[in-house]
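So, here's a batch of structures to check.
Each value in this text was obtained by applying a stated rule to the coordinates, not by laboratory testing. No experiment lies behind these values; they were computed from the predicted model shown. Cβ atoms are built from the backbone, for glycine too; each structure is taken alone.
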Structure P
Amino acid sequence: MRKAIAVIQMDELWKELLEKVKFYNLGTLEDEVSLNIQQAQEYYLAIENTTSLTNPLFLFYYMVSLARIIFICKKKSPFKEVLHGLTTRKEGTSVTVKAHGTFPTLHNIISEHKIKPGTKFCIEELLGMIPWISNIENPKLPPISASYLLCFLLSMLSRYEPVVWNKIRREYSIEFFLRKTPLYFLEEVVKLL
């Protein structure tokens, strides 16, 4: 029953996203936005059909597709960024923000508070800033930024450090994050647009 409710909620959010995007009158950029919406939907389906062993990768690229939509709608220009703007270190459980890339571009669009290049965030800190995980009020970062950073870190661990990733899956409330974030992240994007 819960899964059916979540499917209905996601369907409603996809429709709301499409309606919000129409208000931007994007002209020639409509195809780019439409393709990013389709990609996000396909990544969402992949998330639903994989386990936490691999689904952080699909969740991260789901977020990237939605980030592109935010950029295109807010800037009314094509999305050209190819760098993530983030880095991790081998077996690291923190993510570092770089000066240029998709994340700094996205964060600067959605927040008036800049993040200095070189700023690091650890898993515990990021989990504590995501409202659907920690019920925090007035987090240091917008939910879109915090969950994007966390998901980048988790996707890197999932891809390149499966032993470390397996340990982290057991130690933190990551399963809950992975299960709830597609819905809440999309909800945040719709609110922002």
Structure Q
Amino acid sequence: MFERGSFVSTLFKEPEMNNPAEQIIAASQTHLQAFEGAAMKAFAAAEKLVELNMAASKAVLGESLGHAKAVLCVKSPQEFMSLQTAFFQPVAEKSAAYFQHVQSIATEGGTDFSKQIETSLAEAKKAFAASVDQLVKNAPAGSEAAVAALQNAMSQGQKAVETAQANFAVVTKQTSDMVKKTTQAV
């Protein structure tokens, strides 16, 4: 007759979402969760950058105070010049290391954020298109003009999203290139 559990699983089966509004709500919730994940990654990158800046500031302050104390003990111009040379010589190396850290944080954070947003937008676009298709199939007679207007709006919206994605990719690349150039210049 019945296999064990098949009747119960059929009886309590999750209802399919045929209602376009439910599909849009579900897609919006998924999109919002993806955005939250992307925002958290962006904040994590910002936290790393703040930590790096705090550590660099603390190190510079400590080194500057130590140098000032040493300058106060100088007894000859030659000693002062050698002290200055010893102090400023590693600054370029430290600056390069700092900018390399900034570049790695920016690159890592930007890549993660871009991937998250691209994935989220693709899923949202697919879910919205499916819900509109469902809406079009179930549209009452006489609503052809409204359906055509909705489809036209969707097409224009899709073009706008594609343009925004392309612009986002360009800005991300330009920012990454600028950070690389700054790092290489130092």
When you work out percent of Cα pairs over 19 Å apart, for residues 104-167 alone for each of the structures P, Q, which one comes out largest?
-> Q
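Which of the displayed structures (P, Q) returns the greatest value of FRET efficiency 1/(1 + (r/R0)^6) of positions 112 and 160 (r between Cβ atoms, R0 = 25 Å, to 0.05) on calculation? Write down the numbers at each step before the final one.
Details: P: 0.15; Q: 0.50.
Across P, Q, FRET efficiency 1/(1 + (r/R0)^6) of positions 112 and 160 (r between Cβ atoms, R0 = 25 Å, to 0.05) peaks for Q.
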Looking at relative contact order in percent (Cα under 8 Å, 6 or more apart), point out which structure of P, Q has the largest value.
-> Q
With helix-only ellipticity at 222 nm (-39500 (n - 2.57) for each DSSP H run of 4 or more, over all residues; to 500) computed for every candidate in P, Q, -21000 is reproduced by structure P
Label whose coordinates, when distance in nm of label points 7 Å out along Cα→Cβ at positions 88 and 120 is calculated, return 1.4 (choices P, Q) = P
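Once FRET efficiency 1/(1 + (r/R0)^6) of positions 32 and 128 (r between Cβ atoms, R0 = 30 Å, to 0.05) is calculated for every structure in P, Q, which label goes with the largest value? Don't skip to the end; give the middle numbers.
Values: P: 0.30; Q: 1.00.
Comparing P, Q, the top value of FRET efficiency 1/(1 + (r/R0)^6) of positions 32 and 128 (r between Cβ atoms, R0 = 30 Å, to 0.05) belongs to Q.
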For FRET efficiency 1/(1 + (r/R0)^6) of positions 40 and 144 (r between Cβ atoms, R0 = 41 Å, to 0.05), structure among P, Q ranking highest is P
Which of P, Q yields 113 [volume of the Cα convex hull per residue in Å³, calculated] = P
